[in-house]
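Some structures to go through are shown next.
Derivation of every value follows stated rules applied to the coordinates shown; laboratory data play no part. Computed from a prediction, not measured in an experiment: that's the story for all the values here. Cβ atoms are built from the backbone, for glycine too; each structure is taken alone.
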Structure I
Amino acid sequence: MKNQVQLITYVDRLGGGGIDDLRRLLAGPLDGLFGGVHLLPFFNPIDGADAGFDPIDHTQVDPRLGDWAAVKRLASETEVMADVIVNHVSTGSPQFRDFSERGSASPWSGLFLTYDAVFPKGASAADLLTLYRPRPGLPFTVSTLANGERRILWTTFTPQQADIDVEHPSGRAYLSGILHRLSENGIRMVRLDAVGYAIKKPGSSCFMLPQTLDFIAAFAAEAEALGMEVLVEIHSHYRRQIEIARRVDWVYDFALPPLVLHAFRFETARPLKAWIGERPDNALTVLDTHDGIGIIDIGADAADREGLPGLVPAQELDALVEHIHAASGGQSRRATGAAASNLDLYQVNCTFYDALGRDDNKLLMARAVQFFMPGIPQVYYVGLLAGENDMDLLARTGVGRDINRHYYSREEIDAALARPVVRSLIELIRLRNTHVAFGGVFTLLPTGDQMLAMQWRHGEATLVLEADFARAEFRIIEGRAPNARVLPF
């Protein structure tokens with residue numbers, strides 16, 4: 001992956017067109033801004049039960065967006081990342097339809113994980129209470145197949161997303177086929193989506209087990225043999241992120257967004273600096289994503305297996321969530337928790353700009369912190385345009401995360417690119433992409449608790465970010481005394 005800022009976007013929500021339209025956008029008004037682009041699920045269909053994360057056919061491009069030739073054209077001009085949805089597949093898929101019609105006689109019967117495959121002797125109340133859940137209720141759906149058989153399917157996320165038995169030969173063949181299709185069409189990076197739930201064992205939480213780490217390592221090795229780097233997406237206790245980072249190319253720094261918000265709220269960079277001291281450097285740094293703002297990522301061990309403390313105390317985490325709700329004028333509360341369907345209990349649904357109270361200076365300061373962190377920065381399309389909560393979309397769909405998944409027309413993009421805060425953000429991106437200091441050595445400089453000072457040095461080239469969270473002020477200093485100068489941001 002290039003040591004430059006990366007874009008993450010839905011194809012149809014940034015300009016309203018297809019893959020070729022996005023390619024022209026990246027070569028036009030967004031030219032030179034991104035070292036690569038992560039295309040959120042562009043498989044068929046993009047508008048299922050979970051915004052493309054429940055593909056009917058993971059090996060086919062949704063024809064409304066283009067075809068594999070369009071993907072190849074884009075990949076010939078910029079590095080492209082795609083998702084491998086490891087944990088589940090749509091109940092509308094050809095594989096599930098065949099299983100529904102033929103039951104055990106289907107060659108795909110072993111692909112779909114059932115209750116009795118994990119609990120052949122049944123599950124006790126303790127077994128069920130031990131399951132780690134991202135959403136309310138138990139992860140099961142009673143399904144009557146087309147042939148009249150009744151099965152209890154394992155459905156971690158929605159009833160339309162049937163979990164895959166990744167340890168069964170059918171499951172391994174299915175996922176391997178996806179990797180090969182992506183590799184054949186120019187994809188050079190894959191993100192393993194929902195992989196933390198891939199392995200289920202009786203008597204366990206069925207989340208991030210030791211066997212899960214083994215599966216991740218083996219699957220990553222298969223992808224790397226096809227010439228693809230691997231990014232793992234896990235929302236979990238921060239120590240597990242460190243552990244996963246030892247086994248794959250890249251992980252997300254999901255702790256960064258809530259820690260930055262915490263630093264503003266409590267006017268201290270102490271937890272953020274503590275995290276910098278132990279976080280993995282092979283990380284994609286983010287402030288916002290297609291999901292919400294992670295809370296579990298800096299909290300205590302949600303599975304309560306080891307009693308691991310979080311990066312911030314529980315009472316401060318609760319106060320932070322309330323602070324985000326207040327900063328957004330109560331909008332995030334309407335999209336979070338039990339207020340909206342298809343949600344993750346460990347996330348606050350809100351744009352990062354609204355979480356900062358639409359404060360332009362704080363947004364630029366937060367981006368500067370992100371860009372100075374070791375790793376590769378990734379910017380979400382809504383965040384690129386300093387997007388606000390889309391309450392109309394939330395009202396239409398009732399899906400909490402849609403508050404941060406606006407459909408931008410080309411006219412809206414042009415208007416956003418003319419805003420001073422977006423123009424300044426673009427200059428920050430260009431600085432991160434081109435300054436030679438970012439190819440050198442990182443140092444966390446000593447400061448008081450309210451301050452964060454980060455330095456990059458490569459030969460004589462030096463950049464220092466000084467961020468004061470009590471004053472909500474920052475400056476970027478280029479060079480060393482007596483010739484140092486403050487850059488105009």
Structure II
Amino acid sequence: MQEPFHHMEESDELKELISRFETSLSDGATHFFDLDDFETIIDYYLDFGLTQKARTALHHAFRIYPGSSALCLKRAQILAYQNKRERALEILSEMEVTDPDNREINLTKAHIYSQMQQHDKSIEEYIKAAEDTEQDQEDICISIAFEHENKGDFTGALSYLHKALEINPDNESVVYEMSYCYEMLEMPEASLPYFHAYLDRHPFSTLAWFNLGVTLSQMERWGDAIEAYDYVLAIDESFASAYFNKANALGGLGLYEKAIQTYYETFGHEDPDHLTWYYIGECYEKMEKYREAIDHYLKSVSLNDKYADAWMGIGSCYHRLENHSLAAQYLKISISKEPKNPEGWYMLGDVSRDRQDFEKAEECYQMVASLDPEREDIWIDLHDLYFTNDRPLQSLERIEEGLTRFPDNAPMLYRRIVSLYFKGMQRDAILLLEALYPRFPKEASVMFELAPGLHMVNEITRIVPHS
């Protein structure tokens with residue numbers, strides 16, 4: 001996200017300056033402010049969104065310094081803050097004619113174009129500013145990188161982040177930004193050398209070790225990620241997020257007991273939150289300790305009753321415990337919290353199927369297919385639901401719809417053969433089987449699982465020998 005024009009700390013000197021200016025407004029006394037003072041006052045008000053006060057300060061400044069280029073810049077910035085960006089750009093373009101070497105004009109235009117989401121124009125202005133000065137090259141490179149990110153060009157962003165790192169190898173934030181870009185390009189491993197180079201120079205940087213752990217976790221290098229988080233905790237044992245992420249990595253290794261212990265360690269450094277309770281519940285569920293899982297999922301929703309995944313976790317556990325009535329109840333709550341989550345609908349469909357509620361299962365599976373049509377298994381489950389309920393026409397329609405997305409899916413193709421056969425299109429089914437079996441012989445068992453009676457059909461066993 002584009003940074004604001006200025007960043008200011010409220011030092012005692014700044015507080016005194018603002019107080020003196022505001023006193024001059026209220027008592028009408030004459031106070032002297034030089035041009036730098038006025039710029040600082042205006043920047044202060046803009047940082048706090050006090051545009052009317054900034055305009056007042058600008059008005060007083062122009063009375064003393066009527067031809068100031070710096071104040072014209074401030075005027076453009078105030079207009080930009082007031083969403084009068086076109087007028088601000090007009091003023092800046094006029095200034096370029098009279099003061100062509102002033103790079104602040106280009107930088108201000110770049111900020112405004114960024115606010116307008118005209119990222120290419122913003123980049124052009126930053127490049128112009130970089131050509132006119134040897135100063136602030138690092139900041140300009142980072143700003144250009146942000147503009148490339150904003151338009152989804154992560155490769156372009158990386159080229160400027162590399163330049164910024166060459167200027168200042170100790171800029172920690174640039175390393176993190178590079179890691180983000182490589183993640184978006186699905187190349188997280190490419191950021192590792194930069195983390196290691198930075199940590200060689202700054203071995204006690206908790207944030208660098210932590211972000212290295214995050215990157216390693218994205219690569220599912222769980223053991224290495226745990227080592228990185230352990231370095232964080234060796235430096236700062238109160239770093240709660242490191243415990244949380246370490247627990248996630250332990251879960252990735254299937255070490256659920258250790259993961260649970262580590263999640264609990266976060267509570268020594270921050271208040272329990274719904275996510276931590278949820279992940280503890282998930283660990284118990286994966287250990288098939290469903291009652292304990294339910295207890296922790298309930299703790300999660302007690303802190304955030306809008307968290308659909310925890311409600312779904314409760315439903316999942318009751319499904320595993322074969323309490324289908326309670327499973328359906330909690331899954332419906334989950335769906336009410338997040339109606340467009342296909343996972344909740346899918347699970348409710350499975351529960352409804354197990355309850356022999358064909359109509360509800362059909363509704364749920366159709367909803368999954370609508371929300372996530374690129375999910376292969378939903379077309380198979382829809383087919384099987386229709387087929388096992390003696391609706392071969394609908395089963396054929398669903399599997400053919402799935403095959404339009406996954407034309408080489410062998411289990412789908414064998415299901416198409418079964419539906420064709422039972423719809424009365426035996427010749428088409430046999431021709432398809434003759435073409436399919438040499439390509440996918442192992443998957444042929446799907447047909448007999450769905451329709452064991454096919455073992456008795458000579459035309460089929462001639463092609464697929466019964467083992």
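Which of I, II yields 5 for relative contact order in percent (Cα under 8 Å, 6 or more apart), as computed?
Going through each structure in turn, the value belongs to II.
Taking semi-axes √(5λ) of the Cα gyration tensor in Å, for residues 117-252 alone from the coordinates of each of I, II, which one would give 31, 16, 11?
Clearly, the read-out refers to II.
Starting from the value 1.4: which structure in I, II was distance in nm of label points 7 Å out along Cα→Cβ at positions 21 and 61 calculated from?
Only structure I yields this read-out.
Quick one: FRET efficiency 1/(1 + (r/R0)^6) of positions 93 and 373 (r between Cβ atoms, R0 = 35 Å, to 0.05) came out at 0.10 when computed from one of I, II, so which one is it?
Corresponding structure: II.
Determine which structure produced the value -9500 for helix-only ellipticity at 222 nm (-39500 (n - 2.57) for each DSSP H run of 4 or more, over all residues; to 500), calculated from the coordinates; the candidates are I, II.
I
To which of I, II does the computed value 1.16 (Cα Rg over 2.2 N^0.38 Å, for residues 245-308 alone) belong?
Corresponding structure: I.
One of I, II was used to compute volume of the Cα convex hull per residue in Å³, and the result was 141. Which label is that?
Source structure for this number: I.
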